[in-house]
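Input: structures, listed below.
Laboratory data are not the source of any read-out in this text; all were calculated from the coordinates shown. Worth saying up front: this structure is predicted, and the values here are computed from it rather than measured. Cβ atoms are built from the backbone, for glycine too; each structure is taken alone.
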Structure P
Amino acid sequence: MNINDLQDKLNQVQGKAEAHQQQYMRTVSQIAGLRKDKESTEKALVIAQEVAQKTQQELEYRISDIVSASLDAVFEDPYEFKVVFEIKRNKTEAKLIFLRDGKEIDPMTASGGGVIDIAAFALRIACFLISHPKPEPVFILDEAGKWVSEEYRPTFAQLLEHLAEKLNIQIIQITHCPTYEIGHIISFR
């Protein structure tokens, strides 16, 4: 091997070293860009989570308030209604509960059918109120309050009439109960 061959080999090695150095610099630059993107994404995620949490709190307040007020309007010792948002399997789920004396009660197993009737009706009203765009203000009910005991039927009827007037909604119901045949409510037997 002569000196020119060695010089050519040295030039080749230096060229490869420069190419590797340039590739290294590009990689370092890409890593810096990815870190910046990661930070931006994490900040955006925090903002999205804050907005989601505030939205959930507002929904919880609106829904719980309407349902609890409806239960309070009908029953003497009503349950408090709550919507609890939980993250399960990376998804937000809403859990509907009743509270009494600070204790959580499963609505479907520990309360009477009348309470569930009132809560279900109030949930429909709450969904109507938070809907955008608003659907037609007509509610068609089949045996609303069917499981409400006789002593509470007049107050449930008053609640229906009050909501119809206050919210400017039309309630059309099928019922066998004359107690529910009042003012703004069209009833069919």
Structure Q
Amino acid sequence: MSSFVPGDPAALKTLVDAYPLCWVLSGDADARFATPLPLLAEEDPEGRMVSLFGHIAKSNPQQKALEREPRAAILCMGPQGYISPRLVSSPTWGPTWNYAACRFETTVRFVPEETEEAVWRLAAALEGAGPASWTPERMGERYHELKHRIVAFRAEIRETHARFKLGQDETDLVFEDIVERLENRTLADWMTRVRS
């Protein structure tokens, strides 16, 4: 197994939780669809990620296309950035690009009876808890109008193709140089987390 494939299954949920805006791709060369949608990772009792949960506008042509052909690739792009040789003390080291990303091959199932739950769960995940957190009911009547324009779906994961290229193959000295000097602190934190 490649050192760039995350060994911890929880890493995929961490990725989706931190970067929930995913691309949903479906169709073929004659009718390709791609929609960015915020999604929630769902796990089974053993902690394995089994599905992605969200909602899509009924007016989006991709929604009807997914009803006809429910297979979709879902792409999640996490932290990423260029790593310049200027960060490294080794004069022969070349530039690279570090990133964490995953492609989920899924089967999409529409669950209209869970549309309201999808909206509330997404709001809770993105807003957090507390009295200042936004909830859908704050929209008043507008919420009741808008919720009829969307439909919830669950994308059941058939295959996972993850690649976390975060400096696992660097020497300790080069890795320390990058983490210490990298301006993108989020990327540096992910590098440190994966390395440990």
Structure R
Amino acid sequence: MFILNRTSSRGFTLVELIVSITVIAAGVAGILLTLNIAVRESADPLIQKQALAIAESLLEEIQLMPFTYCDPDDAQAETATSATVGVNGCAITVEAIGPEASEARNPTGPQTPFDNVNDYHGFSMTGIVDITGAAIAGLGAYAANVTVVQQALSGPPNVPAAESLLITVSVTGPGSTSVQLSGYRTRFAPNLLP
């Protein structure tokens, strides 16, 4: 007698096929969702790096400016030993925090360029421009703000607040990106060592 074994010739049932397709579809959907998030978020480091580069560039520009007792246009700017007008001080103009009315970072008309670290206090720009005022392509969605305040440094050497400035550059960009950098500039010429 010949007996047919039905269990060895069995295939998938319709229910098993539907369950396996559902499980595979859920797995593929999870993988695609993860890839979508990774691709979407991969642009954020670029925006953050660009904002950081803008802040670093502006902070460096400011720190390279003179920090004198007198306005750099003053005849005694290089030799003044105090922020006063007169003997051992300025001939005409003591430098104060904030720009003079006739100065701008990107001068137009009769204005002159910023010539001292102090001039940058309160400076802001929407859409990043270079020091000549030319817009930098691709940076129109960024904004920068600068504050300059006197702040003492505890040493050694100790530097009094009148001889040290804290410069803070804040940059905002697309997607609520925000970067803030701070740096110091001390007065070292002609009277204090760095």
When P, Q, R are compared on relative contact order in percent (Cα under 8 Å, 6 or more apart), the highest value belongs to Q
Computing distance in nm of label points 7 Å out along Cα→Cβ at positions 63 and 135 for each of P, Q, R, the value 3.1 comes from structure R
Note: semi-axes √(5λ) of the Cα gyration tensor in Å at 36, 20, 15, derived from one of structures P, Q, R, originates from structure Q
